[in-house]
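Structures incoming, each one as structure tokens.
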Structure 1
Amino acid sequence: MPSKVNVSKPSARERLLAAADDLFYREGVQSVGIDRIVQQAGVAKASLYNVFGSKEELVQAYLEARHATTRERIERALTRFRTPRERLLGVFDAQGQIFTQPGFNGCAHISATAEARPGGPVEGAADRYRLWVRTLFTDLAREAGVADPDGLARQLHLLYDGAGLSARMDRDPSAATTARAAAVALFDAAVKDDKAL
């Protein structure tokens, strides 16, 4: 007698997040209403409010899921590199892989905060993501022995943001390569300045 495989159906939360990820990322947070999300997720509207409480909290959860995915992708990519310098520059290599994915539509956090109320949960989720990016650059610069890791991290974060905007607005997936080349120059200048002291 063949055994039955128990394939569980995704939970209402998982289905709502998948629908939100697809619709919000493709079309924008404000242009997508709750009715479209619940329809695509195949759940009742009450389920959305029971699980998330509000659309704003759903947007926050969507951004947190995007943050987790980006973090996992970048951290996995950085395991390929041996030195702190290679890992620091490897962030741009990982970013470039994101730019070449079908359906790339820019930074979800930037898009969502452009439409969010100041001080709300959406802005909070974006702030946590940006803090993670800045901390990643700071930690990698510190590991590489740069005297001013905070200053270099700020510069690299600006390159990272600019590359994302260029990849989206100019439809230029090579923007990460250009940003990486600029990061090399900034890193080398920071190391040279350190040696000159």
Structure 2
Amino acid sequence: MARANLSASVVVAAGADLADDDGFEQVTLSAVARRLGVQTASLYNHVRDRGELLAGLHELALAELADEIADGVAGKAGLDALVGLAEAQRTFAREHPGRWAALQQPASATTAASAGAVRVATLTLAVLRAYEVPEVELVHVVRFVGATVNGFLALERSGGFAHREPSTEASWHRTLTALDAVVRAWPTTDGAPA
């Protein structure tokens, strides 16, 4: 790729593809430069450093995940929407392991306020608001659903479920059914010990 064709978005996209192909931890400016066929110094006109590259990758992954979630939940409500939300994340994690790894990193304030992050949050809240959870409880429900889905995906990816029957698919479907039941019965009081 000629140097004239470089831009911040091209550099970040190359970093995202590198993360998917070789692993998130392999994303460095020199590795991205090699992938693009340019000298590392050429990238500094477009990204300040590795931190900015990884932040861009995180924001790109959020935007792409938002598109997947939007497709997965469109026209659905209740359990169907919750399954659509979770399946979109699972598919994204499987198809884009490096981008998914970027999503597991702490987000800067700028990344958390990015259009993709706002869209993911908005879509997630829309799915959960259909359950008529009190507004003051929504953040807790979002955290619970996110922790459950991310935990399952992390264990699945690491091979943590590989040595037992029945299949992981059966466990996944039971997990989503259980999530639906828990969200439907979400407590409306703190419940913390005094």
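One of 1, 2 was used to compute mean count of other Cβ atoms within 10 Å over residues 55-62, and the result was 24.0. Which label is that?
Clearly, the read-out refers to 2.
Comparing structures 1, 2 by mean count of other Cβ atoms within 10 Å over residues 135-142, which one has the largest value?
1
Comparing volume of the Cα convex hull per residue in Å³, for residues 15-126 alone across 1, 2, which is largest?
Ranking 1, 2 on volume of the Cα convex hull per residue in Å³, for residues 15-126 alone, first place is 1.
Out of 1, 2, which one gives 0.20 for FRET efficiency 1/(1 + (r/R0)^6) of positions 103 and 119 (r between Cβ atoms, R0 = 25 Å, to 0.05) as computed from the coordinates?
Derived from 1, not from the others.
When helix-only ellipticity at 222 nm (-39500 (n - 2.57) for each DSSP H run of 4 or more, over all residues; to 500) is calculated, the result is -24000; to which of the structures 1, 2 does this value belong?
1
For distance in nm of label points 7 Å out along Cα→Cβ at positions 31 and 143, which of 1, 2 scores largest?
When distance in nm of label points 7 Å out along Cα→Cβ at positions 31 and 143 is computed for each of 1, 2, structure 1 gives the biggest number.
For structures 1, 2, calculate distance in nm of label points 7 Å out along Cα→Cβ at positions 39 and 71 and state which one comes out highest.
Biggest value here belongs to 2.
No value in this document is a laboratory result; all are computed from the given coordinates. Owing to the predicted nature of the structure, the values given are computational and were not obtained by experimental measurement. Cβ atoms are built from the backbone, for glycine too; each structure is taken alone.
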